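Pasting the structures in now, so scroll down.
Readers should treat all values here as calculations from the given coordinates under stated rules, not as data from a laboratory. Being a predicted model, the structure only gives us computed values, none of them experimental. Cβ atoms are built from the backbone, for glycine too; each structure is taken alone.
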Structure P
Amino acid sequence: MAFLRRKNKSQYSDSCNKVFKYWRFRTMYSIMIGYAAFYLVRQNFSIAIPAICSDLNITKSDIGIVISIAAILYGIGKCFFGMVGDRYSARYVMTSGLLLSAFVNICMGFSSIIPMFAIFWALNYCFQSMGWPACAKMLTHWYSPTEIGTKWALWNTSHQFGSALIVSTAPYILMHFGWRYVFFIPGIIAIFVAGFVFNRLRNTPESLNLPSVEKMTGIASVAQSEKWKTEEEVHLSYKETLRLALGNKLVWYVGLANLFVYICRMTFLNWGPTLLLESKGSSLAGAGFQMVAFDIASMFGGLCAGYISDKVFKGRRGPVSAMCMVILGALVSILWIIPKDSHVISSICMLGIGFLISGPQILIGVAAADFASKRAAATASGFTGTLGYAGTAIAGFGAGWLADNCGWNYVFIATMISAGCASIFLALTWNKRSKVLSDAEKKD
């Protein structure tokens, strides 16, 4: 592993190093602010739903249809805009998506009938799907495979900050100005954030006449970096981009793993409070407290998993992700078998499940980008996101159906089986990592 320890301080001037560090920092805070803004114009709908239903006599079933259509289109959009992001400017893709989401939210504020809500919210989720793949592409160009797990996890916290901001402020807006302003105000803010992000971002170091991240971080020789740069400059067709991403069995392994990871994750996110109330005897306040602990633990769990995959496993994402899912399955089994009113144990289990679930969710996106190379990183990451949202759909309907027709015991069993399936697919990538790292090690 000597190539990981190379120093390149003498290769570039101090001014070059400073400029590179400045742009990496600028890129990170810009995509974090931008992606948080996506959630301002995404999570606001859930806060406005009760008032919309009451004011316009729209049923919850109607709203459910709107949400389901939007979720399906979001999953499809992730893969489609992944290909667009790989072929064109990720900077333009991200800021266009945020700007369009902002305008659609303003249109939502003027809507009064369910067909308009359905059209505009479906469009919103299409534009929302432009954010994740674009960020994935920029992360892979500005951060090397030896550090991207940690940086990806850091960036991923932005959606939790954005969600927390809108969930905490939207009720105030709703009470003082009405539900329409729950769409107007975040939409206007997102327009300004889109302009800020467009000004701040640049696609790659090379677009600023800086050396590639591989050369700057010393994981590759100049000759290797020039070879990779030459390959990246070849303008790939959509077919070639798809071949790089979907023709790779490792991308399929992590994509299928993501389907099962999302079944586990969304079962607890969507049904966790109800599950705790009905099967574990929690109070409403107690269930709420446990879900808050779940969210906070998720944030720290993702950061820890990213750091461990970078520093301990030297860029291998499979071991950390697989072990997380095995332990998660064990915690779900403990939560299942403990008696009702075991509130302390159930809280510890929910804390642990939250901590463990975000690591695989984050590292699967990193692994997909690693396996597909920088030229198809957005497509591969978008594809895994599409399968993840298939898991979301399964968890939403499947867990509800099982709880109604078979009882919560079967929800626990299905979640444990899903955790086991995810760990198997992740274990198939145990010794695999980025081609950049593998090539550099062979050369070394």
Structure Q
Amino acid sequence: MAHNSPAQPATAKKSAALAGTVRMPGDKSISHRSFMFGGLASGQTRITGLLEGEDVMRTGEAMKAMGARIEKRGSEWIIDGTGNGCLLEPTAPLDFGNAGTGSRLTMGLVGTYDMETTFIGDASLSGRPMGRVLDPLREMGVQVLKASPGDRMPITLRGPKTAAPISYRVPMASAQVKSAVLLAGLNTPGITTVIEPVMTRDHTEKMLKGFGANLEVETDRDGVRHIRIEGQGKLVGQTIAVPGDPSSAGFPLVAALIVPGSDIIIENVLMNPTRTGLITTLLEMGASIDLLNPRNAGGEDVADLRVRSSQLKGVGVPAERAPSMIDEYPVLAVAASFAEGETLMQGLEELRVKESDRLSAVANGLKANGVDCTEGEASLVVGGKPGGKGLGGGLVKTHLDHRIAMSFLVMGLAAEKPVTVDDRAMIATSFPEFMGLMTGMGAEID
């Protein structure tokens, strides 16, 4: 999607029962890391199931700009990496488009190299603060030569001759900050430690160990994780089968729950416990979700989900669950709109720094479509209307946020009146198959 492409509105209408079997595109988090670690490792990495959305492709282009060779052959991506410590200084700015994960992790990866790197992005990404990643990098000796006010893009980093290992306690639950520090530690002599009071998605730790990094995780009696990585070790290319993205699965999953008579199967969903908060919450709300064929793929738990329409009831979602479902709150809010009673979601401060101020975007979209909701500083209360009576009829401002767009299109499938989003174009950043997959099950979206 070009940075200034014209908006493409979309409208979802009340649909008949959804049916069929759908397969999820590859997990976005694991896809980003597959390109990064494959591009950094010695030897060859082969990837199947990669998510080929724009965000992930930007990460691939950045690794190519720093010396990795990446090409697609048939259904497989083949990467010849540079070797740890051997990335090259890019000759032009690294353009990450809308990719928050790719840009933040790459800042960590390249920050400790003795070279200059500039990061740019689209209007949405350029509005997002990067200080929480840059602060620990500064402690390691990284200079921020240029940045827009508030540590925003465009950002130019200059790495030190030799970076200093640090012990860093992450101030808020964030897999991106944790990962950025661990990746900075790869090119830093000695032991870099990240202290994580609340566990977040652990793909970085699992995958780095798989590539051969000397990394250990110790959990103390209070549940605080101490993650230590030894710098300047060797990473070796791997074969990776990327499992299906549970965040993407949330959209057909909630659609099937709220559209009466629906019965679908969602194949190949990653079931890593740091990513299953949405499923846990929906089960508490009374959702009919059956796990079929649980299995292990590439070191991760995977299963197929059978989902049937259900009468949902409001619940309280505890703050400590937020890290395991941080990207799923918009679609959970849609599910809560059709539930009996109130749903209270807490611990949502991280949503303020996503592709949009996602908490405000969700609340405003709900209100525009007749939902009773109250937005707090880090909380959201949604009053449901079973059957979707009186819901819909509004225009939702997506703020260039793919998850806002997809969530409210799901709402329109069960609301009394159609729901329109102001732009669908950015859905391609994370889930290019969304429209075809949903209409293939019977969803009315145009």
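Computing P(r) over Cα pairs in 10 Å bins from 0, in percent, for residues 45-132 alone gives 18, 46, 26, 10, 1 for which of P, Q?
Numbers: P: 18, 46, 26, 10, 1; Q: 16, 48, 31, 5.
Working through the options, I get structure P.
Which of P, Q yields 11, 33, 32, 16, 7, 0 for P(r) over Cα pairs in 10 Å bins from 0, in percent, for residues 109-212 alone, as computed? Computing P(r) over Cα pairs in 10 Å bins from 0, in percent, for residues 109-212 alone on every structure in P, Q gives 11, 33, 32, 16, 7, 0 only for P.
Which structure, out of P, Q, was helix-only ellipticity at 222 nm (-39500 (n - 2.57) for each DSSP H run of 4 or more, over all residues; to 500) calculated from, if the result is -8500?
Details: P: -27500; Q: -8500.
This value belongs to structure Q.
Can you say which of P, Q returns 1.00 when FRET efficiency 1/(1 + (r/R0)^6) of positions 157 and 317 (r between Cβ atoms, R0 = 35 Å, to 0.05) is computed? Source structure for this number: P.
Taking relative contact order in percent (Cα under 8 Å, 6 or more apart) as the quantity of interest, name the structure among P, Q where it is greatest. Intermediate results must be reported in sequence, preceding the final value.
On the way: P: 25; Q: 19.
Of structures P, Q, the maximum of relative contact order in percent (Cα under 8 Å, 6 or more apart) occurs in P.
Quick one: distance in nm of label points 7 Å out along Cα→Cβ at positions 253 and 301 came out at 1.3 when computed from one of P, Q, so which one is it?
Values: P: 2.3; Q: 1.3.
Going through each structure in turn, the value belongs to Q.
Tell me which structure, out of P, Q, gives 63, 49, 46 once Cα extents along the principal axes in Å is calculated. List each step's numbers first, then the result.
Values: P: 65, 49, 38; Q: 63, 49, 46.
Matching structure: Q.
For which of the structures P, Q does the calculation of percent of Cα pairs over 30 Å apart, for residues 53-268 alone return 34? Please list the in-between numbers first.
Working: P: 34; Q: 26.
Comparing all candidates, it corresponds to P.
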